[in-house]
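Please treat every number below as a calculation from the coordinates, not as lab data. These numbers come from a predicted model, not from an experiment. Cβ atoms are built from the backbone, for glycine too; each structure is taken alone.
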Structure I
Amino acid sequence: MAELVAREPAEWVKTAGRLSYRFRQHLQAILLAVCLLVTRPVPDPREAWILAGVSALLVALGGAIRSWAMGYHTWRRIHGGRPDRTLVTAGPYAHTRNPLYLGSLLIGAGVAGMSGWVAIFVAFLVVYLASHFCIIRWEEGRLTSEFGEEFARYAASVPRLFPGVRSAATRHGAFSFPAMMRCMEPAKTIGFLVVIALMAYLRLKGWSLTA
């Protein structure tokens, strides 16, 4: 497993990873715009409430994971010098190597699902997983160069994205509430929940470009 992670990704994967990382926030904005504009009316109030509840739960869970993970990014400082980077393996990083991307996946799935269109939900999953596979492989190459065997051992014991039965045996890092708040993750989660509420309101009013 360590050997597989340490293997240099193909050039096209690295290029796709760099581009996907650079424009990932643009893709999120497009997702929000599309879902808001094509919210499908759901005549059954019970189905509409279930859809809103599940979507809000996914967004809240994704936001909680991202907030938890950002609390371990203690080197992100507004003032002062940046300390030496260390490989964080505690908190959510003990269970998945990419908790931030897992959180974003859940948030995006919640928003896409709230649109009411299966095609939009599936399209989001395909685009997200394909683009972030390239991002993760590109970042793994950088982490292998930076941390060497330490990252290889970590990668061999912790799943790439979805948590499983394996977890990090040795855990480095400490949670910092100020670091989490500086990254504004709780506020971002609230913002996405407001989007879910807006979509629910539009559905209640029967408003949609596709209606």
Structure II
Amino acid sequence: MYKQQPFLLDLLHICEFIAMITGIIQLKSLKNSYWKWFVYYLIYIFIYEILSEIAKFGFDLKVGTYLSYIQIPIEFIFLYWLYALKSLKNKVMFWTFSLLNIGSLLLEYNLSQTEFTFKSLNNTFGTLLLLILVVLEFSKQIKSDSILNFKQDKMFYINIGVILFYIGNMPFFGWYIPILKFPDIWNGYYIYFLISNCIMYLLFASSFIWGKST
């Protein structure tokens, strides 16, 4: 039997709210930094989550299509922008990864029209590209003096959060359909999915509190 974990879902929304409010409080000090866009991104995420809950329970609307073809690609492209373009200063990598992500989305859509359906193709491929950026970001931190003051590095908190949630949930995303056949495994991984998501947003909030803007 599949368990939806309503308490953890509510906790996730609270963590998203904490991250958003922490960013808004710091927004004035970030007005001359690209980190202000991270605040706007968190505002968008929180509004999306609330509206999707209203759509599902208030109007009985399906939000799966928006999630698969708009919301998830937006998340990946924003993170590619943050990692590749802003932190690693690699414009070519940003555009390449973004186009590859969009290409995988189109491929997933075309496959969904056939008997072969890969519901997690874009998510899995997007996470693999994100994994490359995570490794490059850690390599950058280790090779520079910033590793000595990692507590003041916003990307340190972002990186840990992305590893726990996106990278940690790769098996859940990639093997979602097969895992559905085993409710106990699905329930266990779904709990990790929610908890790691909560921790990620708390780490995002921490990046505003202890991290310095660049």
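Distance in nm of label points 7 Å out along Cα→Cβ at positions 32 and 144 computed as 1.9: which structure among I, II? Among I, II, the structure yielding 1.9 for distance in nm of label points 7 Å out along Cα→Cβ at positions 32 and 144 is II.
Given 31 as the derived value for relative contact order in percent (Cα under 8 Å, 6 or more apart), which of the supplied structures I, II does it correspond to? Before the final figure, lay out each step's value.
Values: I: 40; II: 31.
The read-out was computed on structure II.
Tell me which structure, out of I, II, gives 0.60 once FRET efficiency 1/(1 + (r/R0)^6) of positions 8 and 88 (r between Cβ atoms, R0 = 25 Å, to 0.05) is calculated. Write out the running numbers ahead of the final one.
Working: I: 0.60; II: 0.15.
Going through each structure in turn, the value belongs to I.
Which of I, II yields 4.9 for mean projected area of the Cα convex hull in nm², for residues 96-159 alone, as computed? Of the options listed, only II reproduces it. Match the computed value 18.2 of mean count of other Cβ atoms within 10 Å over residues 152-159 to one of the structures I, II, and report its label. Of the options listed, only I reproduces it.
In this comparison of I, II, the computed figure 2.8 for distance in nm of label points 7 Å out along Cα→Cβ at positions 16 and 40 is attributed to I.
So distance in nm of label points 7 Å out along Cα→Cβ at positions 104 and 120, computed for just one structure, reads 1.2; which one of I, II is that? Going through each structure in turn, the value belongs to II.
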